[in-house]
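Nothing in this text is a laboratory measurement; each read-out follows from the coordinates by a stated rule. Source: prediction; values computed, not measured. Cβ atoms are built from the backbone, for glycine too; each structure is taken alone.
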Structure I
């Protein structure tokens with residue numbers, strides 16, 4: 001992977017690739033978005049035309065085995081991640097998988113083992129590990145601004161969307177694809193970030209259920225966990241509340257840090273010297289720094305913060321909270 005240009009293909013060029021991720025591969029020096037695939041040929045062709053991508057496919061195998069594609073980004077719903085990832089590993093190509101890495105920790109392990117057996121780089125799109133906003137939080141912690149970190153609390157709540165209430169099909173609330181619904185999609189981001197900030201989790205547990213009955217997936221989850229570093233954590237995630245909430249507090253021996261995982265509110269540091277705010281905007285394409293770090297990893301310059309093993313660990317924590325492991 002030390003070649004001058006690494007040519008990427010995307011499997012599943014849906015909404016997430018329109019702005020969040022796809023253009024980041026085009027804007028990263030040394031990367032090229034060479035091919036895209038979608039089962040609907042008309043939509044695949046339209047994406048390629050609008051984004052100036054040389055090739056498009058309606059067959060994933062054709063993209064994976066294209067000799068002009070060096071690396072593959074899997075951006076399909078999570079129930080197909082394992083299926084496609086194992087094909088990419090068999091083809092001997094670098095891979096990045098959208099989060100969550102797979103619907104279960106066991107599947108994540110199978111993916112990691114397949115890539116490790118061939119010595120292939122594997123990444124997971126937990127891009128918050130690479131965003132300047134959260135690197136600032138990490139810096140405050142490492143510089144000791146709140147002393148020894150003791151505890152982290154996260155409350156994420158959302159109101160039911162019109163689609164949720166209508167009964168209209170949505171894969172994110174289909175228990176066959178995302179057993180815990182929005183927890184799988186959203187909580188995974190924060191839990192992965194916390195593992196990045198405080199180290200691996202050694203134990204976790206929780207309660208989960210469907211309170212609304214609007215869809216098949218679970219919509220209410222509570223959890224607690226313990227990092228190997230000794231930091232304790234608690235979280236609540238509910239998709240049927242009367243108001244939205246995204247509140248994270250990191251408590252230390254000398255102060256606290258407050259921020260949101262999704263909302264672009266100021267970062268707030270409070271300690272014995274007073275209160276400090278930091279406003280750090282996201283890039284236009286939110287996966288840009290994640291993608292740029294993949295380039296640097298492939299060039300041998302850094303270790304990417306979001307590897308396959310890191311993504312698998314996040315799935316282990318989620319399975320523990322949901323009681324499925």
Structure II
């Protein structure tokens with residue numbers, strides 16, 4: 001895929017971190033187990049399979065893997081218990097990252113965010129897609145299209161900070177974050193534009209650190225300098241955004257799927273705001289997207305440990 005070439009520098013950089021031990025929760029289908037193995041073979045993770053040992057070893061045999069080739073943590077044949085066991089490994093420092101297998105997303109994330117799991121931080125948990133589109137000259141982050149349904153202003157501030165921290169971990173010295181709305185004008189009848197203006201000022205006051213924030217910006221203003229110039233927008237961010245922050249999960253989910261299915265975007269996905277990187281893969285994700293996610297997570301984990 002042409003757009004996926006933008007991920008090559010990240011994949012190469014992640015190799016220098018070595019393989020990070022990663023708990024893979026309930027990988028009981030060929031796609032989820034195969035992705036973990038492919039990411040291992042590529043040099044990004046050392047999978048620790050968490051689930052019913054008999055079924056895991058049978059699937060390993062189907063895929064041509066040797067007995068003992070991968071570490072297995074035996075649990076009852078129950079998604080919830082496997083997810084909790086994987087989270088406990090991360091809490092106890094036995095692994096550096098978590099990865100969703102073939103279990104239901106709600107079961108996986110419930111185990112991650114549970115208060116007694118010990119993986120939450122003071123910051124709101126959010127999700128970020130790192131995306132590559134042939135029509136845009138660099139990688140960009142789309143957030144949040146998977147976790148927060150209708151975030152408040154303070155939650156958007158955390159989502160913004162999470163994304164800025166990720167972009168910096170991926171090598172962007174001072175990320176440019178565009179707060180997307182339907183218009184570039186502040187309109188009291190459109191609450192998202194008020195949030196966008198507030199986020200911009202919060203960044204000016206160092207309540208959100210490490211990047212430049214501007215909004216409200218419509219999508220065309222955020223990614224096209226020509227469109228921004230036509231509207232007379234003077235901005236460090238407009239036309240050159242590294243991060244697109246959406247107003248709610250519906251806008252984010254639609255934008256993500258449009259870019260993926262119509263524009264052929266290359267992708268990687270990561271849950272942020274937790275004590276360890278969490279790879280939240282989808283059943284529809286390609287194998288390359290899963291491997292990209294492991295590379296991105298590896299770089300993020302290394303940056304957090306520095």
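For FRET efficiency 1/(1 + (r/R0)^6) of positions 10 and 266 (r between Cβ atoms, R0 = 41 Å, to 0.05), which of I, II scores largest? Write out the running numbers ahead of the final one.
Working: I: 0.75; II: 1.00.
Result for FRET efficiency 1/(1 + (r/R0)^6) of positions 10 and 266 (r between Cβ atoms, R0 = 41 Å, to 0.05) over I, II: largest is II.
For which of I, II does distance in nm of label points 7 Å out along Cα→Cβ at positions 122 and 154, calculated from the coordinates, equal 1.2? Don't jump to the answer; show the numbers that get you there.
Working: I: 2.3; II: 1.2.
Going label by label, the one that fits is II.
When FRET efficiency 1/(1 + (r/R0)^6) of positions 26 and 106 (r between Cβ atoms, R0 = 35 Å, to 0.05) is compared over structures I, II, which one is greatest? Can you show the working numbers first?
Details: I: 0.50; II: 1.00.
If we compare FRET efficiency 1/(1 + (r/R0)^6) of positions 26 and 106 (r between Cβ atoms, R0 = 35 Å, to 0.05) over I, II, the biggest value is for II.
Where does the value 23.8 come from, among I, II, when mean count of other Cβ atoms within 10 Å over residues 138-145 is the thing being computed? Working shown, then result.
Details: I: 14.5; II: 23.8.
Answer by label: II.
Out of I, II, which structure matches -9000 when helix-only ellipticity at 222 nm (-39500 (n - 2.57) for each DSSP H run of 4 or more, over all residues; to 500) is calculated? Show your work: numbers first, answer last.
Values: I: -9000; II: -12500.
This value belongs to structure I.
Taking volume of the Cα convex hull per residue in Å³ as the criterion, which structure among I, II has the greatest value?
Details: I: 132; II: 121.
When volume of the Cα convex hull per residue in Å³ is computed for each of I, II, structure I gives the biggest number.
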